[in-house]
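Alright, structures below, take your time with them.
Quick note: the coordinates plus some simple rules give every number you see, no bench work behind them. From a predicted model like this one, the values you see are computed outputs, not experimental measurements. Cβ atoms are built from the backbone, for glycine too; each structure is taken alone.
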Structure 1
Amino acid sequence: MASYSSKMLMIFMVFSYFMLASANFYQNFDITWGDGRGQILNNGELLTLSLDKASGSGLQSKNEYLFGKIDMQLKLVPGNSAGTVTAYYLKSEGSAWDEIDFEFLGNLSGDPYTLHTNVFSQGKGDREQQFHLWFDPTADFHTYTILWNPQRIIFYVDGTPIREFKNSESVGVPYLKSQPMRIYSSLWNADDWATRGGLIKTDWSQAPFTASYRNYNAINACVWSSSSGSSSCNSNSDNSNSWLSEELDNTSQERLNWVQKNYMIYDYCKDTKRFPQGLPAECAVNSLS
């Protein structure tokens, strides 16, 4: 019986830790702006951000991370969302910052959202890839995952990889490996550029616009301690760190290729007009399967 009790206690502790890490927005996030337009609901299990003509709203994580595999479930603004942007991203501090972006560009009712992705290293971005999704992201929650390890960054949607950005230090491109980042999200008005290059403006009669969040999960992430200058992955020998060397297997690579063939609408690494002097150096590395 003692052995059984010990096993049950261990299961309960693991389950409790998972629930704490994945569900409780009170524990993990601060709503940083919006004057009440951001709300944490259902005992911390749900978070909403809203936008009206006066203001949008935003949040940030209490913790900083140096590498991680981080999930968030989002349900985007329904209906006529033209002009709005829902951003979900990791970002460091300073003028030479690192950043990993999911941005959802709203559209007229019935037209698809544009999922805009970007990667900044030491303040240098301009690495956009854009997609349409194979489902309606406003009808239900879907899981958006950022895998960030020393070798690569992979963007996942419901477990399907849509983009991989590899460490390209071998060709002189700085990689995101030394600056801890917080998780941010915001809902804001960007009708000067977000929908058809700014041609479609926000219809404020549809306000307030609301995006919903649940099931945040950063169990597989290295929490940064500024006081010690190290992360939990350095100090916690029990942490399962297999994701720190995770890469795409053959099946995942095939799924990535399927998404990029059928749903990618822009790739900076194919935009020779934008880069007449030659494509960015990392494009050669990232084109390798």
Structure 2
Amino acid sequence: MIGQIISTMLPVFLIAGCGALYGRYRTPDIRGLNVLNMELFVPMLVFAVLADQQAPLQDYGWLALAATVVVLGSGLVLYPVAKVLKLNLKTFLPPMMFNNSGNMGIPVLVLAFGEAALPAAVVLFIVEMLLHFSVGLHMLDPQTSVLRRLRQPIVFASLAGLAVNLSGVALPGWLLEALNMLGGVCIPLMLFALGVRMLDVDFSDWKLGLIGAIACPLSGLVLAWPMINVLDLPALQVASLWVFAALPPAVLNYIVAEQYQQEPHAVASLVLLSNLGSLVVMPIILGLVFAAGYV
């Protein structure tokens, strides 16, 4: 079991480490890479997985509901904590809600549980992303138009993939293969970009970062537990939800905070320390999942 955990986490941090090492000596246009990833490679992966008839989406409805509860519920659970500690709600709550389901979640789930976990990983990623681009942006700027939030390639890819899957139309094998090849680029690129981004942050707000490193996975796990007990989820989806609930904040929180000038340095510390904390949290969660016999 220990060997399986190490073999799961090691590629994740090795690729991120390569990004950090490369970024240390070069100045790659990581913003351009992220735009390319989010506008092409990630939507291709999302569409390919959703459109594939071998992954019936009706089997993932309860998982999507559970993920929604984890994401939105984390904000509600941690709201009084933020008020008591007198934290800026716009700075603290979004990173606690919107986790690293892309950069870390998809690679960890696929490496830990195999390709069979990819549909569940993508469904969890889609739920988190759609909520981030709707509820998350509204939290930072209530004046942001709905059209601007929905005018995202991943939204179109999700809707198109859902339509194809639910319609029962089977896409040609060669087309799915091409889409999967393009989409496959996004996973290592996400991890590489994560490593480069880590060089942009500092420890000036380490106390806030430490609070986030504890609160983010804890709130997610507390919310996932009743959902797993109430919903009749297959074992692989239960395992995927546990991992999803314990993920650290998404790097996208830092990028969005920078765009909206919402204390980006504080958000960067939250993201950095929480992702570093996942070096401890993720092996523990994977160990518990394997020990429980979910996979």
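I have -23500 for helix-only ellipticity at 222 nm (-39500 (n - 2.57) for each DSSP H run of 4 or more, over all residues; to 500), calculated from one of the structures 1, 2. Which structure is it?
Going through each structure in turn, the value belongs to 2.
Assuming -0.61, -0.88 is log10 I(q)/I(0) by the Debye sum over Cα atoms at q = 0.11, 0.13 Å⁻¹ as calculated from a single structure, say which of 1, 2 it is.
Computed on structure 2.
To test your reading of the models, identify which of 1, 2 gives 13, 38, 32, 15, 2 for P(r) over Cα pairs in 10 Å bins from 0, in percent, for residues 27-138 alone when calculated.
Label of the originating structure: 2.
Given a value of 1.7 for distance in nm of label points 7 Å out along Cα→Cβ at positions 187 and 251, point me to the structure among 1, 2 it was derived from.
2
Figure out for me which of the structures 1, 2 the number 0.85 belongs to, where FRET efficiency 1/(1 + (r/R0)^6) of positions 35 and 67 (r between Cβ atoms, R0 = 35 Å, to 0.05) was derived from the coordinates.
2
For structures 1, 2, calculate relative contact order in percent (Cα under 8 Å, 6 or more apart) and state which one comes out highest.
2
A value of 1.7 was computed for distance in nm of label points 7 Å out along Cα→Cβ at positions 107 and 259; which of 1, 2 is the source structure?
Comparing all candidates, it corresponds to 1.
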